[in-house]
Structure 1
Amino acid sequence: MSWADFERCVKEVFRVGGWAVQSTAYFDAGSDVIAMLDGIEYAVQVKHSTNPEERIDVAAVEQAARGRDGYKATRALLVTNALITVGAEDRAAERQVQLWDRWALAQRMRALGLLALGAETSQPCPECGLGMVLTDLRSRTVWLCEPRAGGCGTRMPYSAPVLRLA
């Protein structure tokens, strides 16, 4: 998934959740999306990673805070498909930036009835009981009990629409 595809995915999550959404100019010095919910305007910094183990650092939090200030939004939000460093979490608390890492985003998606490829799920494997992951396998979307994570390799079909986080 490209950064532009991920940004579209994030905007779709907002829209389905009842947020008003608009994109900002590309390569500005702050936010990628302005989102409004219940009269509160959020400047949203969207950070895409092609490495699911990558950790987003303090610089991204500072970009989100600058976006809030530059767009005169009420709040700042950093959304990523990666993880976030402890230092970035600390800075976010200081700068009043809300954080949605890959797991928080996946949780919000599930709450809206959207499923995300590559995100942990509460779908238990019928064979071993471990959590299954929604994934693409030979051009088909399936539930997979991921062997690399200690799972048994069981596959189950899935046919509803999905959004891709990675």
Structure 2
Amino acid sequence: MDQLLKLQQTIDALFGPNVSRYLPRKTILILSKKTGRIRTAFFEDNLLCTLRIDGGLAITPYFAELLLKSKKFKEHCLEINAEAAPFVKEGRSVFCKHVVWSGKNIRIASETPILFENKVIAVGRAVLSYEMINDSKRGVAVKIRDSLKSRNGEISI
């Protein structure tokens, strides 16, 4: 099976049909030397995603911004208010009380891009489902895994 096709099918399975058409055409895949499986995907020196052992994807904010062109992908996103945005950009967790809108496809332990003013500022793992996020005003909604804060401490845009 073609490795790029496998990545496209994984994206479609996780984020909805035809979301993979926003995957750049010149995507470079890095394969594992031992197993031959996909490890990471790059586009123009930017990391797009890493495949997890469990079959999931660890996407980057850059890749989430590319996929945000799809309406179906937006249902996997969470929008926060201005009060929490600076903290989330630094890599802090998102609390339920700061959530303005949440997509209907957010499930526990799913990849969840965090939006502020329709731009992706971070990506993390959901701690609660969208129903629980909307019902509660306390507790952590998403634990941030990757944010706009770069390795040298500056916030990249």
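Values in this text are rule-based calculations from the coordinates and carry no lab data. The model shown is predicted, which means the values in this text are computed figures rather than measured ones. Cβ atoms are built from the backbone, for glycine too; each structure is taken alone.
Figure out for me which of the structures 1, 2 the number 0.60 belongs to, where FRET efficiency 1/(1 + (r/R0)^6) of positions 58 and 138 (r between Cβ atoms, R0 = 30 Å, to 0.05) was derived from the coordinates.
On the way: 1: 0.15; 2: 0.60.
Source structure for this number: 2.
Looking across 1, 2, the calculation of helix-only ellipticity at 222 nm (-39500 (n - 2.57) for each DSSP H run of 4 or more, over all residues; to 500) that yields -5500 traces back to 2.
Matching task: 31, 17, 13 is the computed value of semi-axes √(5λ) of the Cα gyration tensor in Å. Pick the structure from 1, 2. Structure 1 accounts for this read-out.
Once distance in nm of label points 7 Å out along Cα→Cβ at positions 10 and 42 is calculated for every structure in 1, 2, which label goes with the largest value?
On the way: 1: 1.0; 2: 1.7.
Evaluating distance in nm of label points 7 Å out along Cα→Cβ at positions 10 and 42 on every structure, the highest lands on 2.
For mean projected area of the Cα convex hull in nm², for residues 82-145 alone, the highest value in the series 1, 2 is held by structure 1.
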